[in-house]
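Please treat every number below as a calculation from the coordinates, not as lab data. All values derive from a computational prediction rather than experimental measurement. Cβ atoms are built from the backbone, for glycine too; each structure is taken alone.
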Structure P
Amino acid sequence: MSKKRNLKPESLMMSHGYKPELSEGSIKSPIFQTSTFVFKNAQEGKAFFEVAYGLREKESSEEVGLIYSRINNPDLEILETRLKLWDKADDCAVFESGMAAISTVLLEFLSPGDVLLYSSPLYGGTDHFIKDFLKKIGVHTISFTPNDSQEDIVKRLKNSGIANKLSMIYIETPANPTNALIDIDMCKALADRYSTDDKKVYLAVDNTYMGPLWQHPLEHGADIALYSATKYIGGHSDLIAGACCGNQEVISRVKVLRTFLGNMAAPHTGWLLMRSLETLKIRMEQQAENAQHVANYLKDHPKVEKVYYLGLIPEGTDEYAIYKKQYDSPGAMLSFDIKGKEKDAFAFIDGLKLIKLAVSLGGTESLVEHPATMTHAGVDPAFREELSITEKLIRISVGVENYEDLIWDIEQALEKV
């Protein structure tokens with residue numbers, strides 16, 4: 001038997017990056033609730049600041065020193081060391097919210113006059129930041145939908161007259177809430193096509209919907225994988241956090257800007273996320289198993305018109321080819337069109353007993369919401385219709401409850417429609 005083994009991420013989540021002997025032998029990392037750290041001497045302080053402020057690269061044998069909790073903290077560092085393993089990333093940066101991670105990345109890699117190409121629909125907060133704030137600082141934006149081909153997108157860029165200014169492609173896949181897929185490899189080909197020797201076009205993927213388990217954007221050529229860690233990574237609906245994974249060059253830049261924006265995760269948030277990572281795989285596997293049962297039940301129900309779930313994509317379609325190439329699981333997010341109108345959707349939602357009405361997703365509890373009037377209320381009504389976000393669409397984030405109980409709850413609620 002080999003004396004050395006490359007352990008799987010789920011095994012490393014318990015202890016990787018933590019040295020108990022530095023914390024009185026505590027089996028779990030303590031919460032380092034401190035604002036600042038003591039240097040051994042002035043030379044050490046100088047060296048720590050040089051690396052933290054990007055004045056020089058860290059030497060291979062050098063450990064990143066602790067300075068101040070806005071810059072780094074043991075809970076944050078251990079968390080980032082573990083979280084990057086799922087995406088096989090060089091490094092990871094954790095933030096106090098998903099929007100903090102997203103906005104920091106967009107600000108770091110976009111300048112006035114640049115062009116951002118983005119998929120639509122996007123999470124509402126991201127959509128607003130792109131259309132409102134980036135516009136204010138002179139960044140041009142061009143959108144495309146999951147229905148657009150690579151040729152359609154190239155034509156749109158060409159017609160803009162500013163394709164040579166393209167600096168970043170930003171996508172969410174699957175799209176929220178319809179689970180429509182975008183080919184990451186296709187987006188990478190676009191990024192390469194518009195990159196030059198002087199300017200690289202970066203590809204960023206919001207991977208919140210799939211979590212770090214079911215899709216690995218970096219393996220398909222993405223430069224940046226973004227998460228609302230509030231969702232599957234946190235997994236218990238009790239914290240707000242965000243994360244960004246990528247290569248060393250990308251994350252170093254992100255961390256320097258994070259230092260000056262001051263939107264890093266706090267020690268207690270880092271500690272809670274470390275706790276959550278220990279059960280990430282078993283939680284997400286149970287949620288996906290439950291979701292498949294729920295989707296199979298819904299697709300055959302006479303009051304359900306259509307189910308949007310990756311596990312039900314017809315074989316032989318272009319979308320199925322993307323699904324098989326890009327995903328390790330159909331996940332635990334599903335939506336469905338109820339036969340009827342808004343009042344019928346509301347009757348179903350209000351009739352649920354076990355599944356709770358709340359926005360967000362990825363927690364241990366199952367949640368339901370009405371996208372057209374809730375999470376996507378700010379989207380132009382005509383565009384909503386184009387994206388199939390209609391008054392009859394209902395979104396469910398499937399939790400870890402007994403799937404038979406979830407189906408019972410859905411069944412009795414549909415009887416009230």
Structure Q
Amino acid sequence: MIPTVDETHDPALRSWVRSANDGRTDFPIQNLPFGVFRHQGGGERAHVGIAIGSMILDVSAAMRLGYFTGDSAAAARACGAQCLNDLMELGRPAWRALRLAVSALLREGSSAERDADRMLVPMEDADLLLPARVGDYTDFYASIHHATNVGSMFRPDNPLLPNYKWVPIGYHGRSSSLLPSGSEVRRPSGQRKAPDAQAPVFGPSRSLDYECEVGAFIGTGTTLGEALGIRDAAEQLFGLCLVNDWSARDIQSWEYQPLGPFLAKNFATTLSPWVVTMEALAPFRVHAAERAEGDPAPLPYLRDDEDAERGGVDLAVEVWLRTRTMRERGAAPVRLSRARFADMYWTLAQLVAHHASNGCNLRPGDLLASGTISGPERDSRGCMLELTWRGAEPVKLPDGETRSFLEDGDELILRGECVRDGFARIGFGECRGRILPAPAA
């Protein structure tokens with residue numbers, strides 16, 4: 001079942017944490033995303049925290065002060081772990097109970113303000129870590145606009161392969177190379193072959209790219225050998241983050257046949273630190289993207305009335321670029337694109353249901369990424385491959401620089417926000433990564 005709107009979404013709610021009320025923050029009291037942090041330079045063990053304005057609520061500290069009892073206590077105790085997996089495993093009733101308790105604790109007028117110094121940490125004083133221990137990571141290809149654009153570059157007369165509108169396409173990624181936001185990314189090396197060359201060469205990628213995606217974390221998990229209905233699939237979704245699936249396009253074009261991406265995509269994937277829960281996203285659930293006339297209806301195991309009505313998420317995702325030259329001049333990043341996650345061809349529940357349809361087991365903390373989020377307009381394309389049409393139409397930046405693909409020193413910033421009349425705006429924070437040169441051979 002998809003979470004519904006409740007008292008925690010009231011746009012009139014204000015927090016005693018003043019920075020949560022400024023109208024600009026990604027983290028008002030209506031959001032309350034989870035993350036994992038530690039104090040900068042302290043060497044202490046990590047904590048589970050909740051973002052509120054420019055501060056972090058240390059859930060374990062609040063628990064020791066006696067602020068969580070009854071239904072919320074078990075969820076608060078699970079936040080004593082160094083990752084979110086223990087909380088994810090408890091399921092939606094526990095997640096909702098903790099959200100209600102935290103909302104009450106942080107509301108204006110709560111007596112908890114007297115203990116602010118004992119349970120709040122300034123975000124600027126914290127290191128933000130990967131939010132979960134990710135056992136398995138699967139990357140999908142759920143945007144029909146992205147699939148059509150990429151297919152058009154190689155098969156202009158028939159860009160979509162015959163299975164695309166029938167089956168959610170995905171591949172298994174590499175969880176060991178997931179990185180927290182702010183990490184530096186080394187340019188990868190690999191085999192690449194020019195169209196007119198007789199043999200490939202090995203060396204640094206010359207076509208390094210980003211992919212703007214949304215990631216979904218699995219909650220309670222499933223049992224090996226048992227399929228999962230699409231209605232139950234929605235119950236598995238704990239929350240969403242932003243994902244940059246860095247890609248080496250020249251390595252990819254040489255290696256991807258016959259088994260798909262490998263070294264072109266397993267060298268780095270950057271995640272934003274805050275997980276926005278499905279409860280927080282309840283006001284922003286929308287109709288699944290309309291299929292074009294003549295497209296097949298989803299097969300029965302991927303079809304559900306509630307998912308059709310509210311399976312989409314009205315989330316805007318943006319990509320910003322700051323080159324080394326811009327950074328040296330003190331110039332602000334420039335926006336490359338803005339797209340809507342609601343335009344995806346397949347819903348999150350459909351991705352989860354398909355993943356488990358053959359009996360594959362999902363575990364708490366597993367990450368499912370959407371694939372590149374692109375829309376129908378040029379400025380909604382979610383990667384350089386599309387924006388520059390495989391490098392043939394370089395992007396022109398305000399300072400006169402151009403980019404066909406990414407260069408060393410470039411910094412990519414992903415941002416996301418949900419906006420709807422009658423509700424408070426909520427955001428996802430940032431997913432940042434800066435490119436370093438390839439290591440010496």
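Calculating relative contact order in percent (Cα under 8 Å, 6 or more apart) for structures P, Q picks out Q as the one with the greatest value. In this comparison of P, Q, the computed figure 14.6 for mean count of other Cβ atoms within 10 Å over residues 29-36 is attributed to P. When FRET efficiency 1/(1 + (r/R0)^6) of positions 69 and 229 (r between Cβ atoms, R0 = 41 Å, to 0.05) is calculated for each of the structures P, Q, the largest result comes from P. Hey, mean count of other Cβ atoms within 10 Å over residues 109-116 derived from one of P, Q reads 13.4; which structure? Only one of P, Q returns 13.4 for mean count of other Cβ atoms within 10 Å over residues 109-116, namely Q. Of the structures labelled P, Q, which one yields -5000 when helix-only ellipticity at 222 nm (-39500 (n - 2.57) for each DSSP H run of 4 or more, over all residues; to 500) is computed from its coordinates? The correct label is Q.
To test your reading of the models, identify which of P, Q gives 44, 40, 21 for Cα extents along the principal axes in Å, for residues 165-292 alone when calculated. Source structure: P.
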